[in-house]
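Before anything else, here is the set of structures, which you'll find just below.
Every read-out reported here was derived from the displayed coordinates using simple, explicitly stated rules and does not represent laboratory data. Please read all numbers here as calculations on a predicted model, not as lab measurements. Cβ atoms are built from the backbone, for glycine too; each structure is taken alone.
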Structure P
Amino acid sequence: MQSTSRQVFFLSNGTAITAETLGLSLLAQFPDHRFQTHTVPFVDTLEKAHAVTDEINRCIEKTKQLPIVICTMGDEDLIKIIKQANALVIDPFGDILPRLEKALAAQHHEPGQSHRTVNPSLYDSRIDAIDYAMQHDDGGRIQNYDEADIILIGVSRSGKTPSCLYLALQFGIRAANYPITEEDMDTDKLPEPLRPFKPCLYGLTTDLQRLINIRQERRPNSRYASQDQCRFELRAVEEMYLRHGIAYINTSRMSVEEISARIIRDNGLQRI
């Protein structure tokens, strides 16, 4: 494992969602490496392109490691500036679109349209799903659970939120999540808000040491992050899953893409 985190930049002259999604999928293939990611959207002027290039160049002075840049620019002048950075610059549109043009005997869209969707209704459905996931994160708006395609449950920091957002962004799936707390573990019953929606429930769990590490980053040296507390919560929640016949997976060695694929497969969800 690298002693320091490799700096990675996701750049775009739009929202940078495409660059970030693609980049995270690629980085997930290297679990033994540490990455510090920076998402920089709306790099849409020459001045901004030069500024972010300078920022990238400063990284190698600090870390002594070549930064990685994944950019989805729709403007040739901007990408030329970014490619002057002292970094590994990956330009998916520049690398792939010319090959598609040749295969299709057609030119691609003009610069600036790279973030448009082929199907506007598909775009709208995914925006709605993202909005739903954000409003129903961490037990929010439980009165609207009847609109959920899936409700992820688990202890704090077991991967519920990123999984919900990925399901929404990539597949248009309405995913809510509900945190199982110590209060919920004091009874043999499911938490009351979840009882009417048992068919929609899907559990997440993780390895003890991974949970400790993640919680230590959030609240160092707290009871919340202690080994005893993490062990108790994981044991209790897994017993809850088994007691009520709720399917669940251990997410500790899985990327968010793999978690989402398992959730879709195990629950027969339809991708939009």
Structure Q
Amino acid sequence: MNQFLTNLILAFVTGSLWVILTTAIAEKFGSKIGGAIGGLPSTVVITIFFIGLVESTDVAVQATTMQPLFLSFSGLFLVVYALMAKYGPFKAIAAGIAVWFVLAFIAVAVGYENYAVSLMICLLILLMSYYIFEKKLKIKSSKGIKVRYTPLQILARAAISGAIIVFAVFASRLGGPVFGGMFSVFPAMYSSTMIITHLYRGPKISAALAKTLLVTGVINVAVYSGAVRYFYPVLGLVFGTLAAFGISLVSGYLTYKFIIKKMD
């Protein structure tokens, strides 16, 4: 139990520091670059690592089985936010989180666990969500807009994300790897990003960043999740994490090139 509590504390500290780092980097650049960096795997890396450390690499791999499906719900969270943004950031965030929770718990209640099906549904929802952003909402990307965070906002963001990581690791022990995988992709960072950009830059800029995060966040985290399934059994926890993150950096570069060249 003492070791478990120590690992939870380490998960919180490591996850919080990771979020502070990625937030500070994303703040320095415009919405497209910031969205590309913000869409790289962050909380999920720490969460899956500590699930593997606390439980086993097999449990960590099992936690990724339904991750693409839960991840696609985070994509729908961004769509709901963009649809509701005109009513204010908090109502939009609340609506998005409500949709995420309803869909996630329905998926858990169904109890069907299959990675290929999870990935296929994720891709379909991603395409549908992107279509809504581009063709229905017709949201244009913002160029050269920097997302400004105060030190207090960064610390609050890190604390929230760290708490989500700890909760996901704790859930994997009590509720099994499905719940761990579910909460590892809870849209905590998306929520704080949308609120901050909405309040300081307005709903249009916030929705533009949401469109970027839809592409970078869903694709790169899905790639990381798939890489974990391959590398953890082969390389183990530490080197498997490094290898999986390296693969996600490649996909991060490719999604960055896409949003720079193809997104309006």
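A few comments on the model shown:
- Parent structure of the calculated result 1.6, given that distance in nm of label points 7 Å out along Cα→Cβ at positions 106 and 218 is the read-out and P, Q the choices: Q
- Here Cα extents along the principal axes in Å was derived from just one of the structures P, Q, and that gives 62, 45, 29; the source is P.
- Origin of the value 14, where relative contact order in percent (Cα under 8 Å, 6 or more apart) was derived from one of P, Q: P
- Origin of the value 1.19, where Cα Rg over 2.2 N^0.38 Å, for residues 170-249 alone was derived from one of P, Q: P
- Given 0.05 for FRET efficiency 1/(1 + (r/R0)^6) of positions 82 and 242 (r between Cβ atoms, R0 = 30 Å, to 0.05), calculated: source structure among P, Q: P
- Percent of Cα pairs over 17 Å apart, for residues 90-153 alone - structure with the largest value, from P, Q: Q
- Origin of the derived value -27500 (helix-only ellipticity at 222 nm (-39500 (n - 2.57) for each DSSP H run of 4 or more, over all residues; to 500); candidates P, Q): Q
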